[in-house]
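Read through the structures below before going on.
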Structure 1
Amino acid sequence: MTTLSPPRRENRLWLVVRDWRGLASAGYLVVLVALALLAPVVTAHEPNAQNFDAILAPAGTPGYLLGSDDLGRDVLSRLIHGAQASLLASFLAVGVALLIGIPLGLAAGYLGGIVDSAVMRVVDTLLSFPAIILAIAITAALQPSLVNSMISVGIVFAPSVARLMRAQVLAVKEETYVEAARSFGSRGRHLVLRHLVPNAIQPVLVQSSLLLAHALIAEASLSFLGLGVQPPDPSWGSMLARAYTFLYQAPLQMLVPGIAIAATALAFNVLGDVAQQALDPRRNR
């Protein structure tokens, strides 16, 4: 008896690490996550410990490799501990976006008709607002905090995920193996879980890597405005906001978290681009 199944796709994830850009980006992110998880072990000071004898100490001061801030807190310790909040915020925001966007896009693409029209009108409405303005409005309504700010960012990102998922479902629905599955009586949940979701979700997962970079920058922006991580807890965005006041006295304080944000966002973007190229079905074998 012949079993009907979609064509097997070659697993090309190994191509990501074969590309030096993907390998470098993945290595940087692994080291960053390890430092964030081991922050209490690898840092010499508590992130909120104050030393009023070392206020605005320059880089290279004994015990303060990257200097200290206006309250005598070690910049390196706050940078590493701040990575915890910034990375957690990024993954939380993208997780919320996927949890909202994937089911909506799947429903719109599979059911069509009035469901598709209703979902896409909501998506178009949300996409018509500037992302950061909408995130600020939602965060202000929920009260400023790291979790609330990332929920708001996830809501802002969800429409783009829903639109991409819908487009993929519409494309997969026209595939020959899906039509054949229908002719053999496959319907409802079996058709969705066996054929549509596995073959439509791959580009969405690749896109989520790119969304991580946007979420990181969004968290930094909201924390810079006082709507994300609340003092005295460190995050890269709140460190930027604090250092801005002392830009001329201690420019390194602002430069360090700025470089961390830029490098991490670049790593997420490069990893997403490499994964997208590696998983492109048009790529020459």
Structure 2
Amino acid sequence: METAVEALGESIARWTDKNTLLESAIPGLLLYQHDKPTPPQNALYEPSICLVAQGAKRVLFGDDAYVYDAHHYLIASVHLPTMVHIVEASEEKPCLGLVLKLDQREISQLMVDSHLPPPRAQQSGRGMLLGEMTLPLVDAFQRLIDLLAEEKDIPILAQVIQREITYRLLVGDQGAHLRQIASVGSQSHQIARAVDWLKNHFDQPLRIDDLAEQASMSSATFHHHFRSMTALSPLQFQKQLRLQEARRLMLAERMDAATAAFQVGYESPSQFSREYNRLFGAPPLRDIANLRQLAVGE
């Protein structure tokens, strides 16, 4: 196992440079390398499996902290606003990791094709969890990365290996949770659908009663299960999505603060500035200036 993980890290290092994130030729596969710890940063995790072949990463999610390393992987089963930072990395031993996005429809189809039974009904739990790395899982990721050297094989073989990885997760120690999310009609599945709706419509007015009705729950029940899975109320969840998107618009597209605020659904620029300051620790103009200065320094 140790030898296989070390080889996986070497493969990641071959395809990345220091302090970079590579969106690889394989759809949904990201590779990264960092040679020093990083400060906590706001990040939106997509449904994905994340693993580190060398070093360690820490994710703050609500009141919980998840640390994953060469012995543990992390699964985000829905879109989740988090704080994340690399806690173990150096010039000699950089943090080497990858992210593979998960498709809920593929998980559901694989459950059918492999005759995996849905888990017993249970209360919806956290949308983020840790699992123990296994040799078959490491081996599958190694073969997936090896395809980058043979790009002609990617359209055919990448899907096969990604399907194997999904299967390994479904029958692994956290498989019951994934099957719960993918089981139509379960509370977890209904909340996951609500999360997807908010992710795609965060700039629109939020009506809790309408979301609860779509999930076939009372407003109080819906609110309880939503917070259980995301560690946030629906309103807090929407607010974080709005603020993170506004930050991206100002940084990447050089949009001014007022325009970005209206773009993401705010009607009051002063309210936007207050909530932005609360989340990112500085008002919009100063925060964006600091980020640009940091990028220039790096």
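Every read-out reported here was derived from the displayed coordinates using simple, explicitly stated rules and does not represent laboratory data. Note that the structure is predicted; figures quoted are calculated from it, not measured. Cβ atoms are built from the backbone, for glycine too; each structure is taken alone.
Key figures
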read-out: Structure with the greatest value (metric relative contact order in percent (Cα under 8 Å, 6 or more apart), set 1, 2); value: 1
read-out: Identity of the structure behind 14.2 (criterion: mean count of other Cβ atoms within 10 Å over residues 250-257, calculated), options 1, 2; value: 2
read-out: Per Kirkwood radius over Cα pairs in Å, for residues 162-225 alone, the highest-valued of structures 1, 2; value: 1
read-out: Identity of the structure behind 21.0 (criterion: Kirkwood radius over Cα pairs in Å, calculated), options 1, 2; value: 1
read-out: Origin of the value -22500, where helix-only ellipticity at 222 nm (-39500 (n - 2.57) for each DSSP H run of 4 or more, over all residues; to 500) was derived from one of 1, 2; value: 1
read-out: Structure with the greatest value (metric mean count of other Cβ atoms within 10 Å over residues 138-145, set 1, 2); value: 2
